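Quick heads-up: structures coming right below.
Rule-based calculations on the coordinates, nothing more; no lab input. Everything quoted here is computed from the prediction, not taken from an experiment. Cβ atoms are built from the backbone, for glycine too; each structure is taken alone.
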Structure I
Amino acid sequence: MEILQNAHSYLAYVALAVLFIAVANAILGLAGNKMFTLEKDFRISLFALILVHLQLLLGVALYFVSSNGFYAIQEFGMGVVGKNPAARLLALEHPLINIIGIVLITIGWSRHKKFMEGNRKFRTIAIFYGLGLVLILSRIPWGQWFN
């Protein structure tokens, strides 16, 4: 389980960095009225999508093998977990909000493919990936992550 925990933690750095780059790239492309290119813009957005989905898979596996995830709810009940901020963050808020963030990123990826104009592609990526990034950042267990 420790290997899975470390993989989930260290991949998070990479996934967040690439997601931030994808959002910044989309904002700069939109602001600069640039063409959306397959060589750069498409690949950055795709790489961010792949990394957050990989992070999701590791997170779901960790949720079911860790004592801080599903086991905590099973063992102590939703009432106890819900009243403890640290337990609630790990067992409920972190997984739920991050899944919503990844769903938004996935919607952004799917929607951007429907547009031909670079501005609409960049706007879609900036909005959906940006919202996903904000949600993900809002529920990272920072105190435990840096220990």
Structure II
Amino acid sequence: MADDGFISGVNRGHNVFLHLFAVVVMATGPIVYASNDGGAVGIVLTVVLLPLGVAVWRGIARAKRRLLRLDEVGLPATAVVLSMEPISEDATVRVRLLVKGPDVPEFVIEHDTRYDASLRPGNKLVASVDPDDHRDFELDC
């Protein structure tokens, strides 16, 4: 969970709705351009939204690959919640975790995530850690 970028909600499946969203974002500019017989608005929307849609599509693929890699090579570990503090007005919290396992060297990491009742200080969580990049992990909350 080190860095999911600006894409959240990706799972190991097909992510149909997220891909449809990316297609809609990519197609909006050209559709506006074509429906208005050209025009500055269509050009601006195409220039802005087409690369954004491509970035969303690539972010979905990158997040899915990361999750599948953790399934393949992830090492089992335990994450102990050291502290939790709210960092915004919504339900986002910053959690400080001590991650350790039989094949994982002990390390402390801060992670921003949505609030969950299991993220109370002192709680132990099951984790899977990438052996090549210990900052890339997944918690089972």
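Structure values in brief
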{"read-out": "Which of I, II yields 35, 12, 8 [semi-axes √(5λ) of the Cα gyration tensor in Å, for residues 34-113 alone, calculated]", "value": "I"}
{"read-out": "Structure with the greatest value (metric distance in nm of label points 7 Å out along Cα→Cβ at positions 42 and 106, set I, II)", "value": "II"}
{"read-out": "Origin of the derived value -13500 (helix-only ellipticity at 222 nm (-39500 (n - 2.57) for each DSSP H run of 4 or more, over all residues; to 500); candidates I, II)", "value": "II"}
{"read-out": "Source structure (of I, II) for distance in nm of label points 7 Å out along Cα→Cβ at positions 82 and 98, computed value 2.3", "value": "I"}
{"read-out": "Source structure (of I, II) for distance in nm of label points 7 Å out along Cα→Cβ at positions 18 and 74, computed value 1.4", "value": "II"}
{"read-out": "log10 I(q)/I(0) by the Debye sum over Cα atoms at q = 0.10, 0.13, 0.14 Å⁻¹ derived as -0.38, -0.60, -0.67 - corresponding label from I, II", "value": "I"}
{"read-out": "Read-out relative contact order in percent (Cα under 8 Å, 6 or more apart), computed value 23, structure in I, II", "value": "II"}
